[in-house]
Structure I
Amino acid sequence: MQVRDSVVVVTGAGRGIGAALARRFAAEGAAGIVVSDVNASAAEEVASAIGAQAIAVPADVTDADQVAALVAAAEKAFGPVDLFCSNAGVAFGRGLEASPADWAANLNVNVMAHVHAANAVLPSMLARGQGYLLNTASAAGLLMAPGDAPYTVSKHAAVAFAEWLSATYGDQGIKVSVLCPMGVRTDMLMPGIEQGETAALAVAAFGDILEPDQVAGIVVDGLAAEKFHILPHPEVGTFVERKAADVDRWLSGMRRAAAQLPH
C-alpha cells in the first residue's frame, strides 16, 4: 500500500509512535489524516502542526461507540478510510501483583480497541473490496515481556486477532499488518527505565531503543511491501525463529535473562 492520496486514521496519536505515524503519513502525501487520542489537546496539537490535511478527533478506543464515531468523523471530513492504524496501548510493568483493573485496562486498550476498530471500519472496506488495518502490538506479542504479565498476554492476543483478521478477510481485499517493535523512546517506556522497572529494563537490554520517527519510516516501508509482521527491530524475527525451533531452550534463555534484571 502506498500512503499517498489515502485517508488515514491513527489512534493513540497524541504522542509517541502514533504522532510520528501521523507526521510521516502527512509527509508521504496522505489525502487526509485523522489524529485521534484520548487526550484531546494532544491530538489537536499534532493535527495543527501537520496542517490542513489533518484533523483531530478525540476518542476513547475502549468505547465501541466512540470508535464508530471516529470513523464517521473521518468519512465526513475526507471520505472512506483507506488505512486504520489502531495504535493506542498501555503498559504497567506488573506481574502477578497486577490488579483486576490492570488486567482489564490492558485487555480493553491493547486488544478490544483493535476489535472495535475492525467492527467500525471493515463494513465500508469490505463493500469497496479494499482497505488496510495496521494494528500496533509489540515484540512482546511474539515473544514476551519479562516483568509484565498483562502486557504479554494482551499483546499476544493482539497479534492473534490480527492473524485472524488477515486469514478471514485477506481474500476480500483487506490487508492487515501488525507492528511489533521492542524498545521505542516513548512515554510508555522511558519512565520505567528511569525508575528501574524490570519490564522496561528488559526491553532496553534486548535491543536498541529506536526513535518514534524511525519506527514510522519502517512502517511506511512495511505497508508498501504489505508485510504482515512489521519489525522495527529485525532481530525479533530471529528470536521468533529460535522460539519456534525449541521453545524449551528459549524459555530457559528467558529465565536466565530475567534473573539478571533488577527485581
Structure II
Amino acid sequence: MTPGVRPLIAGNWKMNGTLAEATALARGVAAGSAPAVELLVCPPFPHLVPVAAALAGSAVALGAQDCHAAAKGAHTGDVAAPMLADLGARYVILGHSERRADHGESDAVVRAKAVAALAAALVPVVCVGESEAQRLSGEAETVVAGQLAGSLPEGFAAAGGVVAYEPVWAIGTGRTPTEADIAAMHARIRAELEATFGPAGATLRILYGGSLKPSNAEAILALPHVDGGLIGGASLKAEDFLAIAAAAG
C-alpha cells in the first residue's frame, strides 16, 4: 500500500450475469461495504441502471467497462462517457487487455477515451500490462512504461485517475507473478507517474489485477505501491470480493 492512500477494490464483471444475478450481486456487495476501503463495481452496460438502483444508499461506487472517445454521434453500438455519467457511473475502465486484443485498441485510442471520460467527470481506470512473451524477454517494464506514456492524458492526475497493472498472461488463468515481480512493476509505475505528473503522481492509486483472489490478496495488497485491485472472476461472488476488500482494509 501507499501510505495515506485509501485502497480501491474494483470489480470488473466483464460480459457476465443475468439481470437477476447482477442485482443480487450488487446488493451483496453493498451489504458488506466498509469505510476503510472504497468499493467499485463495473457491470455490463445493460445492467448499469438496475445495479445503480441496487447500490442506492450504499457507499459502493458504480463504474462502466468502456466508453467511446466521442461525446455523441453516429457510432452504432458504442456508449458515450456523458451517457455513463448520466446513469450514475463515477468510474470507467479503459484500455483493458481484452479491449486492446479483441478490438485492436492502441494507446492513442485509450488516451482519447480517457480524455472523453475526464470531460464527462468520470475517473478513468487505465489498464496496462505485458504479455508472457514480453515478460520472458525482459521487456515487461519497458512495455508498461510505454503504455503509460501513450495512454495517460493531461489532467489524469488532477482528476484522481487510477492505473491498473494486469499482466496479460495472468488474467483469468489462476497464475500470478511473484510478489517481487509485482512490487518491481508497481515501483516502476509509481516512478513513471511521478516523472509525468510530479508530486500528484505519488498518491495516484495503482491497482493490481490478474488472478487476484482471497487466498493471495493479503500478501499482494501489502506490497509497496499496490493500492487495491481490479478483480475479474473473484468479483462475481460477493463473499470473495468482500474477502479481498477485507484484506485491503
Structure III
Amino acid sequence: MFKANRLALAIAAASLSAGVFAASAGTVATVNGVAIPQAKSDAFVKDLAQRGQQDSPELRAKIKDELVKNEVVYQEAIKRGMDKNPEAMAQLDMLKQRVIIGAFINQYVKANPITEAELRKEYDKIKVNFGGKEYKARHILVATEAEAKTIVADLKKGKKFDELAKAKSMDKGSGANGGDLGWANPKNFVPEFGGALEKLPKGKISDPVKSQYGFHVIKLDDVREAKGPAFEEVKPQLEQQIQGQRIQKMVDELVAKAKVQ
C-alpha cells in the first residue's frame, strides 16, 4: 500500500520527471476531460523500481488509481486557488529544481564515462598504502598498573589469556572475544600500544603498557605481510569517488563562471 503522506510528493516528482524523460505515447486515464499521460505512470514506475518495487500489472493498476485520485484532488485544489499559494509554489519550485538537477547530473555522468584505465590509475595511487605488516593481537585493558602486573603474573602461572580477558578487560568488545583485536596495522592503535606491539615477539606477552585508556597487557598471536583489497573489490567505490570528484569540479566551474551578487 502507498503511504498517503508520501503520495503527493511521489506523484509530483513523477509528474515532473515525465517532462524530463522521453514521453511514452498514450494516456493512462482521462479525468474531467484532462488526460493523464502514460509518461507520468512510467516515471512513477521507474521511481518505485529504483526503490526495489517490481513492475507488474498490479503495480501499474495501483499507480493508475493513485494518479486518478491525485488528478481529482489537483483539479479541486486549482479551483480553490492553491496554484497561487506562495508556500505551495515554493515547494513545487524546489521539487522541480531537484528533478531537473538530477536529470542534468545523470546526463553528465553518461556523457563522461570513467574508463578502466582511470580506475586502475586511482587504484595504483592507494595501493602504495597497502604495504607493511599486519599484526594479530589480543589485549586485556585494566585501570591500574598493579592490576596489569597481576594479570601478567597469572598468565605466567598458566592461566588462559582469553579467560582473563573475558573476566577482567574493561574493553568489553574485544574482551567478549578473548581480547582478540583481529588483524590490524599498528598505526591504527594509539602510539603507545602500536609501538609496544611492533616490538613484541610473536607468541609473547608484554609487560603493562600505559595509554590514555589505562594499562594494556598485550599478546601477539601472529604477523603477516599486509594485503590490501583487490582491484575488483574497490572498483565500485573508486568509480563513485572519481564520479563525485568530477561532478564537484563541474559544479565549481559553473559557480566560478556565474555572476553572483
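Readers should treat all values here as calculations from the given coordinates under stated rules, not as data from a laboratory. Bear in mind the structure is a predicted one, so any value in this text is a computation, not a measurement. Cβ atoms are built from the backbone, for glycine too; each structure is taken alone.
Quick check: 60 is what I get for volume of the Cα convex hull per residue in Å³, for residues 56-95 alone, calculated from one of I, II, III. Which structure matches? The correct label is III.
Comparing structures I, II, III by mean count of other Cβ atoms within 10 Å over residues 48-55, which one has the largest value? Biggest value here belongs to II. Source structure of the calculated read-out (Rg and Dmax of the Cα atoms in Å, 30.6, 91) within I, II, III: III. Thinking of I, II, III, which structure, once helix-only ellipticity at 222 nm (-39500 (n - 2.57) for each DSSP H run of 4 or more, over all residues; to 500) is computed, gives back -18500? So the calculation was done on III.
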